[in-house]
Structures are given as C-alpha cells and as structure tokens.
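Laboratory data are not the source of any read-out in this text; all were calculated from the coordinates shown. The shown structure was predicted, so the numbers you read here are calculated from the model rather than taken from an experiment. Cβ atoms are built from the backbone, for glycine too; each structure is taken alone.
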Structure P
Amino acid sequence: MTKVKAFRMQLKAGNEAEYKKRHDEIWPELASLLKSAGIEEYYIFLDEETLALFAFQKLGENDTSASLASLPIMKKWWDYMADLMEVNNDNSPKAVPCPEIFRL
C-alpha cells in the first residue's frame, strides 16, 4: 500500500495569488530536495471560502521527509513563505495532520 500524508495549513487573507505565484516558481533546489526525500507527489489545494490549504503527499519507499525540517533550504523556504500563512515560532507552517479514513 502506498504511504500518504495529508495535512491542513492556513493562508492569510489577501495572499492567494502570491502563495500560488511562489509555488509556481518553487526553487529548483527545493523541488529536488523534496523528491530526494521520497516525496513522489505533492499537492496543495485551497479552500477559497476559508483559505484553508489542504496538502497531500504520496511518499516512496525511501521516505526521509521527516528530516526535511532540519535542513537550511527548508528553513529558508519557511522564512520566505511566513508572511503569507499562519506559522510557528520557527516560521514552519502551522500544519494540522489529517488522518486517512478512507481509500478506494
């Protein structure tokens, strides 16, 4: 069975276009790092009514994504995105896990 991870984050009002722009222009070195950490697919969806962001990751056998938080480029990305969304003291996104309850 494929391993997946889903979580919810919160965008601040008025930042929808900028959030999308920054992700459309994701740094190549960050995209490469995410893939090398075993994230095979990564989706982020926006609920336009509540500005909730729903993220879904499909993880490969070599999943080391838990270690990403300690890497300088990840911290740099968090700093870059911190003005657009709700974040923790270290600028990491406030992420609420969404447990899987159904799969077809």
Structure Q
Amino acid sequence: MSFVTRLTLQSGDRAVLDSVVEDIRERVSRKGAQMKGPHSAPPERLRVPKYKRPTTDDGTQFDAWDYTVYQREVEIVGHDELAHDIAAGSPFPDSVHVAVEVEQVRSQGS
C-alpha cells in the first residue's frame, strides 16, 4: 500500500512559482522518487473592483485591479517521508499558496 501526495501550487508570480516547482523536482530526483508533473492549468485572470468609498450609493469606482494566478500540480508517488518533508517542512515563499492532498493507493490484489 502506498500513498500519492498531490501538491497544488498557486501564485501570481510565475517566476517564483516555477522556481519552487524546479526545487521540488530536484529534491525528488535526488531521492530517486517517482514524480508526475508539473501539470500546468491555464492562467486564471481575475478582476477586483475598487470603490472610491467603503459605503457609497452611487457606485463610483476606480479602475479594477487585474491580476493573473498561475497554477502547477505535482504528484509524488510513494516516498512518504520525502513527500511530508516537502509539503510540511519546506519554507515556501509568501507569494506561493500550497494545497496538499494525500491519497492512499491499494494494489489490485488487495
């Protein structure tokens, strides 16, 4: 019985995100673990309205704040200790959001 650890990394800074993913790739490669990815999702463009006053009835606004969120997904198969060290023990930059999912995989005969 093994585990698959899926890391979903998101950031508005593409260069920092790619640097973090490359660091994970190097660590997994050094340990000889199996890694799938990184898989890239299409960039998500977001718009946030900025109002001139917190309570306004006329709805006057400044130009909206536009930004892009980039996402990468990486799967680490087995090597539970390495996956734990990367997910919980790595100091990720503040601009990178990390979500971790762990899935237990059973062999066909079990």
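Computing FRET efficiency 1/(1 + (r/R0)^6) of positions 3 and 67 (r between Cβ atoms, R0 = 30 Å, to 0.05) across structures P, Q gives 1.00 for structure P. Each of the structures P, Q was assessed by distance in nm of label points 7 Å out along Cα→Cβ at positions 75 and 91; the largest value belongs to Q.
Determine which structure produced the value 2.3 for distance in nm of label points 7 Å out along Cα→Cβ at positions 11 and 83, calculated from the coordinates; the candidates are P, Q. Going through each structure in turn, the value belongs to Q.
Given a value of 40 for relative contact order in percent (Cα under 8 Å, 6 or more apart), calculated from one of P, Q, which structure does it belong to? Among P, Q, the structure yielding 40 for relative contact order in percent (Cα under 8 Å, 6 or more apart) is P. Comparing Kirkwood radius over Cα pairs in Å across P, Q, which is largest? The maximum falls on structure Q.
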